[in-house]
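Down below are the structures I want you to see.
No lab work stands behind these numbers, since they all come straight from the coordinates. Here the structure is a predicted model, which is why all the values come from computation and not from measurement. Cβ atoms are built from the backbone, for glycine too; each structure is taken alone.
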Structure 1
Amino acid sequence: MSSLDKYDCAILAALQADGTLSIAALSEKVGLSSTPCWKRVKRLEEEGYIQSRVSIINRDKVGLPVTVFVSVRTTEHDEKWLTRFAAAVIALPEVMEFHRMSGDVDYLLKVVTTDIGGYDLFYKKLIKTAHLTGVSSAFSMEQIKYTTALPLDLILKRLPA
């Protein structure tokens, strides 16, 4: 993998803001001609900097307004158990994020659903996946900030001038 320069960061930042930009619009935005810009985008894709391009759907409009953070505790910590548990959780479509944690909580899930009844159905599926010592849920009352954009300006500060 090559390292990023200011043009790569500018391309990534522009695509994070609008993944539908044409190469012509992107090259104008970052100050490169079309061919070098296109080559950089292809390299960033090949090297895994750009994982995918997606559309962000409005959860409220499609009827999935509830966000629940689910803390999971277990006494099982062997690799075989984790492999089975992870596969089962990954298969649950309500799970948007799934993290193995340090500290008091073993796993943290970000779940989206329709309402409390929808969460109850999810909970019943979750507890069937494996032996869990504890599951606690925290319902988000209000989403104050949401972004999918990484803070690439932090990377730019570390690049040579």
Structure 2
Amino acid sequence: MSTGRDKGDGVMTPNDVTFIGVLMACSHAGLVEEGKWHFKSMSEVYGIEPREAHFGCMVDLLCRVPPNVIVWRTLLGACCVHGELELAAEVRHKLLKLDPGYVGDSVAMSNIYANKGLWNNKILVRNQIKHSRAPGSSSIEVESRVGEFLIVDGDHPL
């Protein structure tokens, strides 16, 4: 199997198979930035369009990044796309510990429940959202007095 082309000047240029090897090596060595640079150079420098195998190498490479909220949210998004309910619940649990004030993770989880037809679970998550957030409010000034209205208010004396 060839790993490059000789242009006649003794210089070998990489082909798509070469890049699979390079990306795998970067992944196993933990060289995330270098692997990203090589992946980008495939198309920009060598005119080689990445194939599924190259993207797989990049996923493996990026899995070496220590997990943070961005990594966990990306995984939650993938769970939404693929309907992975159990994994999504675990990921949301991690996210609630890392960033408890961010509501988007719970919204994503409630949408997964809805897509699976688990309406009671969806309602439970939506209720958790309501109880974890301060209620929305508006203020208005009339004759030098400020009145505040909360979304939970059924009425107001004025």
Structure 3
Amino acid sequence: MIEFTEIIKASDVRDSDITELATIHLGIDSRIKSRIRVTLDNGSEAGLFLPRGQTLRGGDVLVSTCGHQVRVIAAEEKVSTVHAEDGVLLARLAYHLGNRHVPLQVGDWWVRYQHDHVLDEMVGLLGGRVVVEMAPFEPEAGAYGGHSSGHHHHH
């Protein structure tokens, strides 16, 4: 089994360096773990033995103890994407989701969280438009440079 122990952050990787690399699709629940058994997209078994407290991002490259490299791809997963045409409404929605300690991905005029029908209902009652879809989930890292926990509360 290949053991991956290092992370090269996507921002430090040149596009020309990754075109031939093996890949691994991982959802956010796997990308927040530092110790996990995984299967690369080519079927090879591997283990992640990474520094604690880091969230893998799409585009990061993992390096094994024997020098193998693999590119991380943020897998599509069931998410709720909330759209608002009004900045005040979007801020209000982000505030209420944040009050529930929900990891959020922030885009232009939208926020995204791991699908939760109770949160979808709350957002709708507040005037937001929710689209349940399959998409990669890349939540904000946190205000103090930490990682997002990747978990949310089911209500």
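Given 38, 20, 14 as the derived value for semi-axes √(5λ) of the Cα gyration tensor in Å, which of the supplied structures 1, 2, 3 does it correspond to? Computing semi-axes √(5λ) of the Cα gyration tensor in Å on every structure in 1, 2, 3 gives 38, 20, 14 only for 1.
For which of the structures 1, 2, 3 does the calculation of distance in nm of label points 7 Å out along Cα→Cβ at positions 42 and 74 return 1.5? Derived from the structure labelled 2.
helix-only ellipticity at 222 nm (-39500 (n - 2.57) for each DSSP H run of 4 or more, over all residues; to 500) was computed and gave -11500; which structure, 1, 2, 3, did it come from? It traces back to 1.
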